[in-house]
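Bear in mind that the values in this text are calculations on the coordinates, not laboratory data. Please read these numbers as outputs of a predicted model, since none were measured by experiment. Cβ atoms are built from the backbone, for glycine too; each structure is taken alone.
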Structure I
Amino acid sequence: MSSSTVQTIADVAARPFTSVADAVHALAAVGDRGIWSDDRLTPWSDAVRASAVRIAALRELMASSSSSPARAPHIGLLMAGTPEYLHLLGAAACSEIVVAGLNPTRRGEALLRDAALADCALILTDADNEALLDGLDPGIPVVNVDSPEWAALLDRHVDAALPAVTDVPTGPDDLVALVFTSGTSGDPKAVRITQNKISVPGRMLAERFGIGTNDCVYSAMPLFHSNAVMVAWPIALFSGCSIALRRRFSASNWLDDVRRHGCTFANYVGAPLSYILATPERPDDADNPMRVVYGNEAPADVRREFARRFGVTVVDGFGSSEGGISVTRTPETPDAALGPLPAGVLVVNPETGEECPRARFDDAGVLLNAEEAVGEMVADGPGLFAGYWGDPAADAERMRGGRFHSGDLAYVDDGWVYFAGRSGGWMRVDGENLAAAPIERVLRRHPDVAEVGVYAVPAATVRGPAAIGDAVAAGVVPREGADVSALADGFAGFLAAQPDLGPKQRPSLLRVTSALPRTASFKFRARDLTSLGTEPAGDRVWVRPDGAEAFTPV
C-alpha cells in the first residue's frame, strides 16, 4: 500500500453521504454473518430485528416514564460489551433515540454526573454493572437488560419493524450517540457522535484495509468508547462482515478468540498490544487468520514486535473522540512519527497561534529547539468535530479562532509530525518546557522496561525545598523476570548513555510499579502518579536529587 493509495477521512467525507441507518437496513436479510459472542452467532438479520424491537420498547418506556416527556430521548448504557449493546446502537442509528455510553470505571457521584450531563432519561444496565448504582439515586428509571421485566417488554414488541429511513432523523449531522472523553485531564465531556462521524471512518477503514463479507472484526475494546463505536462496529456494518465481541478485554484470550472466530481485523487503543505481548510466547503464535491490527498510541517497538510475533500488519493512526484531526501513517513514515502532516493541520504556539518553526536536532538526535518547535496541533476548520453535548463553553474553547484545537502537543521534522504529549502534560524544568512523549520513546529502549509513563512532580519533592518548577518522573512496569534492584541501580547510567536524551530530560524520580494507572480506554493517567509525589503507595520509588549521579531508594 503506497502513500498515494492510503485512504483518508477527507477522501471519504467528500463522497456522497451514506448513513449508518442505511448500513443497518442493508443487513436485514443477511443470515450467514453477524455478531459472535460467547461462541454464539446472532445473524445480522436477527440483530436488525432486535434493534427494531428495542426502538419500540424504548419508545414505550420513554412514554410511560414520568421523568421523560420533556427530556431528550437519551438512554444511558452502563453495560458490558455484548450483542445487546450493539442492538441498542443499531436502534439509535435507525431512530430518534440517542445512546450515551457510561464508563463503568466511574463511581458514585461522578457516574451520576455523566448521566446528568448527557441528559439521560433512562439508564439501561446489566448484571455485570447494576451494582455500580447501589445506593445512588439517578433520578431517572434504571432497567436491567438481564431482567425478566426487560424480556417481557421486548416480547410485547416482537413484531416491530425498523422505521423507514425517511421517517427518522438520519442525516449527516443527526445524533446517534454520546461518547465521553477519557478524562485524563479533567471531568469527561460528552462528544456528539453523529451519523457522519460513524459513517465516514467506518467506510474509509473498510475500504482501506480491504474488509469484505468473508472477514471478521474482533472487538474487545469497551463499547462505550469512540474506538469501538467509530472503528470496529461500523467496519462490520459497512463491509457486511461478522464482528466478534468480548465482554472485557483479555490479553491471555486474545489469540484463542481470533482463531476461534476467524478474525482478520482488530482494533485497539492505548496499551492492549503491550499486554498481549506480555503473555508467554508460543512457537505457533503467527498461525492465525489476523491480517490487520489498527488503533492508536502503540509505541514503535511494540508495533514491530507484535507484527513479528503474530504475523500481522499493525497500523497505528492518530485521532481523538472529537474527530477534528486525523493523521494517517504511510509505509514511509519513520517509526517515531505519527505520519505526514496532513493538509490544513498546523503545529502552533499555544500562546500566539503562530506556526512553530520546524524541529532542529544535533548529530546525536537531541531536539535543539523544543521551546519553539513543540506546539499544539490545530486544524483549519472542525473536521468531523460536531461539538459536545451541553457544554457550549467547551465547544468555544475547542474551536477558538475558527480552528480546531486538539490539545495535543507535537513537532514537525521534514514533513513528518511527531507526538509530544498532551497540552496539560508540559513539564517546566529549570525554566524550559519539556514534553513527555519524546522522553518516553527513549526510556522504552531499556531492556528491562515493558511500559513507561513520564509525568511531572514538583521539583521541591525531589531536589530540595528551594527548587521551583517541575522535575521529570518516570513510572515503569518492568518486564517479567527483570531484577528491579538492578534496573534501578543502572538506570542513571542508562539515561546518561542515551545520546538523544538531554540532561534536563533525564528523570529525577523513578517509580517501579506493577501497572500504570490507565483510563478504561487504556490511556496513561499521569495525574494519579503526580499526586503521589515520592510516596511509594505499594510501589518502589527511587530519587536522584540535584547533582546526584545515582538513584537512591525512598
Structure II
Amino acid sequence: MPSADVIIENARILTMDPARPSAEAIALRGGSILAVGSRAEVAEMAGPTTRRIDAGGASVLPGFIDSHIHLFTGGAQLASLSLAGFTGFEQIAAAIRERARSDASKVLIAEQAAYFMFGDDQPITRQLLDRVLPDRPLALFASDHHTMWANTKALEAAGILHGRDLPPGNEIVMGTDGLATGELREFEAMAPISALTPTGGREMLGLAGHEPKTPPTAADRAVDKEIIKQGLAYCASLGITSFHNMDGNFYQLELLGEIEAAGELIVRGRVPFRFTPGMALSELEKAVEMRSRWHSDRLKADFVKIFMDGVVESTTAHMFEDYIGSPGVRGASYFEQGEFDAICTEIDRLGFQITVHAIGDLAVNRTLNGYEAARRANGARDSRHRIEHIELLAPRDLGRFAELGVIASMQPTHAPGGYYPPEPILSMIGRERMMLAYPWQTIRDTGARLVFASDWPVAPLDPLLGIRTAVTRGPVFEGAPDERQSLVDSIAGFTRDGAFTEFAEANKGVLRPGAVADVVILDGDIETTAPDEIDAMKVAATLCGGQITYERSAA
C-alpha cells in the first residue's frame, strides 16, 4: 500500500456513506481518498513525507457543495456596503453617507436592501434616495437581486430617468410624472446602472447570458479574474469545494478556464448556458459548444438555466391566486406553456440537465409540465432536471417531483422565519398558501430528491448557516407544517445530495476510498453542538483534490 500524502486523524468523521457512516481517520493520496477507518488502521499508511493533521476531535465532512450560487457577482460584492439588518431612514442614511466618504466610484452600490427597510408604508423611491445622497449616483440592490432602487443622479447617469424599452419581464417602473420612480425590476432594467460600476457590470452579464458588448481589455480581464479568485477563496474559507453557478456566458467560462490553466481553480465549478425569453432554439448550439469546450474535473458547462418567474416581494412570482391586498396581481411567467414545453423538449433531447428558477406555485406547475412534456416526447431518462427555490407549491403538484424524477433545489436561508423575518412574505401570500410554502420535509416525504444551497450573494454563503437554518426553522405560525430537517439530511443537502445533482455521486460528496479528496475540517463537533449554534462554528481547513485550499490561522 503506498503511503498517504495527508492523514487526518483524531477526528469525528461523518462520511455520508451509508456503508460506513463514521470513522476516526482518513488518508488522502494523489487527489483521492486512500482509506477511511480507525486511527490505528489509517496510521499504518503514514510515510516519511506524510502530513498528519490532528483534528482534535472535531468533525470532518465531505467538502461542501453549494448547488446554487452566483460566483462572479458574489465576488464583486465582497467589498460592497451591506445593508442587511438596517432599518429606518437615519440608520440607513448614516451607513450610506459614511461609505460615500471613502468610495469614489461613479455610482455607490449598496447590497442586501430589504423591500420595506424604510418602514412598512414607505416605498423606496428616487426621491427618498435623493434625501439620503442627493449629489451623486446611488443604487440599492434588493437582497434577492431581482429589484434595484436608484436615486435621480443614478437614473440620469444611466440614461433611464425617462424610461427605456426592455424585454418582457423587465421593468423600469414609471411614475405619474412620466419619470422613473427609481424602482428597477429584473436584470435588463438594472443593467444600465450596473454598467456604471468599476467592472462595467460584466459580473452581471451572465445572469441574462449576455456577452460583453465590446471585448474587455487585458486590464479588464485581469480585474475580473481577480474578483473571481476572491470569490473562490471565500468559498474555500467556508469549506466549499464545489459550486453550481446559476449564471453563465462564454466570457465567464473563459476566465474560469484561464484560472484553471494557471492551477488556481481551488473550487470545482459547473456553469450553465442561460436560455432567455425570445431566444431561438438554434441558440442551444452555444450550449453544445460550451459543453464540448469545458469538461474537466474542475470545470464543466453541462446544464441549461432558465428563469420562469420573479420573486414574491416584488409580486413578480407567478401565482394561481392573487397576492393578498393586490386584487388582480398574480405575477407572470416568462414563457407560455406550449413555448416552454418545446424548449424543455429540445434541451432534454440534447442531453442537458435543465434547471429552472420557479418561485410561485403557477410557475412551478408550468415548469413541471414542461419536464413532463419533454419526457413524453423523448422518453424517460435519468435527466435529474431541477427546479430552483419552489417557495410555493400547489397541492396538485406535490407528488410530481418524485414521479418525474425532478430534484427540488431549495435554499434554507430563503424561508421566512429562519434567516429572514416572516414579513412581508406571510402577509403577501397568507396562511393558507404558507401551509405548502418552503416545503422541505413535505417534499422529502414524497420520496423526491432535495438539494440545498445558498443562492449567494442573495443570502450568505456559509453552508453552516444553511445547515443551522434547515435544522432549527420551526413553523412560522401555530398549525403550520414543521419543515425542520434532521442534521444528517441537512449535511447531505450540502454534500452527498449536491454530488447526486451533478451526476457525481460515485466519487464525490462522500468520504470513502476512491472518492475525490474533497474534505472540510470543522473547529468542533457538529453532532454535539447545539443546533442554534451550528453557524457559530468555523472551518479549520478545506482540502480540494487533496490540496489545502484554506487553513485557518491559529490566531
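Taking distance in nm of label points 7 Å out along Cα→Cβ at positions 298 and 434 as the criterion, the top-ranked structure out of I, II is II, with the highest value. Computed over structures I, II, distance in nm of label points 7 Å out along Cα→Cβ at positions 250 and 450 reaches its largest value in II. Name the one structure among I, II that FRET efficiency 1/(1 + (r/R0)^6) of positions 426 and 530 (r between Cβ atoms, R0 = 25 Å, to 0.05) of 0.40 was derived from. Going label by label, the one that fits is II.
For the structures shown (I, II), FRET efficiency 1/(1 + (r/R0)^6) of positions 306 and 370 (r between Cβ atoms, R0 = 25 Å, to 0.05) is largest in II.
Computing relative contact order in percent (Cα under 8 Å, 6 or more apart) across structures I, II gives 17 for structure II. Determine which structure produced the value 3.6 for distance in nm of label points 7 Å out along Cα→Cβ at positions 130 and 362, calculated from the coordinates; the candidates are I, II. Structure of origin is II.
Among the shown structures I, II, from which was the value 23, 56, 20, 1 of P(r) over Cα pairs in 10 Å bins from 0, in percent, for residues 330-393 alone calculated?
Working: I: 17, 36, 33, 12, 2, 0; II: 23, 56, 20, 1.
The read-out comes from structure II.
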